[in-house]
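Asker: Please find the structures below.
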Structure I
């Protein structure tokens, strides 16, 4: 398996041999939330100014609304910042959590299909969502949003799954729904 260079928020770094991807999803995936938060703040401010001309509105009313908007945007930011994904030849590992920590892993030989999705607003930034369909009954679908080079990552995951299945002598038999 070839090595990929991964660029994360700390700059370019060489990835260890056998590691396909290591890092966090891009914050660009949260762009719609950031835009909605900004528009929401403008609407709250405009509504306060409009209401102030008709009724006595307490000063803390828009402050509370703005704090709620900022808290929502901050939670989305922290959720993405505290997600770590490591994909190597042995497994895909995802660690998530702001206060608590949840770790899930998947062996590549369980991968049935890998799809990369690129929304129109993500394409200029070179990111996308990698959707992994698996034979794991507990986690049949893995969604990895905000991945840089999603198309190349899709190909690497397919290759890793095929290579590992061949090395272990595993053959997939599709029996349909049971």
Structure II
């Protein structure tokens, strides 16, 4: 779709469950903006892809250095780590190259249906059956998707362990704390 025919979002864009892909593009005035593909629509955002990720992390109470440090602790000795935008919603974005590069795209790992190789590039079929060509090999993208899934699963397992521990402590408490005193009239 031609970028100047898309609806334009001027307010900060926050990544959400329907966000599938964020790609950069330059305007005629040489500003770096974003083309966002959602499940049901495509839009232009007057922010670069990295700024969208930073704003989204801030919205959900995190920041990029913190998320990278946490992901690095889970996915040891890895580079170009996936970024968990929201633990609760399990939204995790994968960079196609260094997030500091202007050509970096961000793709949601859970919206990828298939990846077909095309030389040093890939044709990615998204959840809504749209196909996009990205500057990343199929094998590299598949490894990054696996890392993202592992990261999300690790957070889910940790959350479940904490929840189970809390529940077991409640069950193990003395029943006397649950006795309700009877008041006579």
Structure III
């Protein structure tokens, strides 16, 4: 329900992306959105990110509308990717990230909370939100680019972010170690 004036005449109105819970592989998959978040776009980005990870025993997805999105997820996967659907049927669990959960009804807050889920530890499920900051800085310059140039610019930006994280990760971990002591 973005401001319609802001998006008037735009072919691409946003992106949806998938990253691992610690954000080192950002984005492992990303796709453009046209006038809102369509389940088809999100289905594609999830299945694409998991294509080479069929060895995983279980997958936890957090999505701000996970309570609605999960309702027919397997049915949609069966329709769009019949070869992979049986595999994902027993492996994927969809919950709502902690900060997004407060805007949901009480029954969603209990059913889709990371606090009550098994095998998730104390994760918040909001890592992707912290990674959008760098992409939002590019919005002004990529807004009028053609599709190929825009995708290349976003890919380069994300690759640089991963490179920096790999180069400076030891400093972050050292600071965390000091805090824990």
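Asker: For which of the structures I, II, III does the calculation of distance in nm of label points 7 Å out along Cα→Cβ at positions 121 and 137 return 1.7?
Answerer: Computed on structure II.
Asker: Of the structures labelled I, II, III, one was used to calculate helix-only ellipticity at 222 nm (-39500 (n - 2.57) for each DSSP H run of 4 or more, over all residues; to 500), giving -10500. Name it.
Answerer: Matching structure: II.
Asker: Matching task: 34, 20, 16 is the computed value of Cα extents along the principal axes in Å, for residues 33-72 alone. Pick the structure from I, II, III.
Answerer: III
Asker: I, II, III: which one has Cα extents along the principal axes in Å, for residues 41-112 alone, as calculated, at 66, 25, 13?
Answerer: I
Quick note: the coordinates plus some simple rules give every number you see, no bench work behind them. Please read all numbers here as calculations on a predicted model, not as lab measurements. Cβ atoms are built from the backbone, for glycine too; each structure is taken alone.
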